[in-house]
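> Structures for review follow.
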Structure I
């Protein structure tokens, strides 16, 4: 279970950097909006 979650988060991060719409990311990864916001915060912190 934990490995699947990490894989989903990595996939969401890749999709975000490519500019994919959040709705599409949520459908594919099954992550919550709260999780996506955390990933986006992590990405923008690096730039």
Structure II
């Protein structure tokens, strides 16, 4: 669906977690995993 395999998405998420300073006390409406998937889908839709 995103153009990436599940392993590639997992590696991307690990890289994002390593680079982003997330405040654990802050409440989020959408988790990081879904946020990354939405961005990938958005980019795929707009680039095709």
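> Comparing volume of the Cα convex hull per residue in Å³ across I, II, which structure shows the greatest value?
II
> For the read-out helix-only ellipticity at 222 nm (-39500 (n - 2.57) for each DSSP H run of 4 or more, over all residues; to 500), a value of -26500 was computed from one structure; give its label from I, II.
The correct label is I.
> Once distance in nm of label points 7 Å out along Cα→Cβ at positions 11 and 35 is calculated for all of I, II, which comes out largest?
II
Every number here is computed from the coordinates shown, using simple stated rules; none is lab data. What you see is a predicted model, and the numbers here were worked out from it, not measured in a lab. Cβ atoms are built from the backbone, for glycine too; each structure is taken alone.
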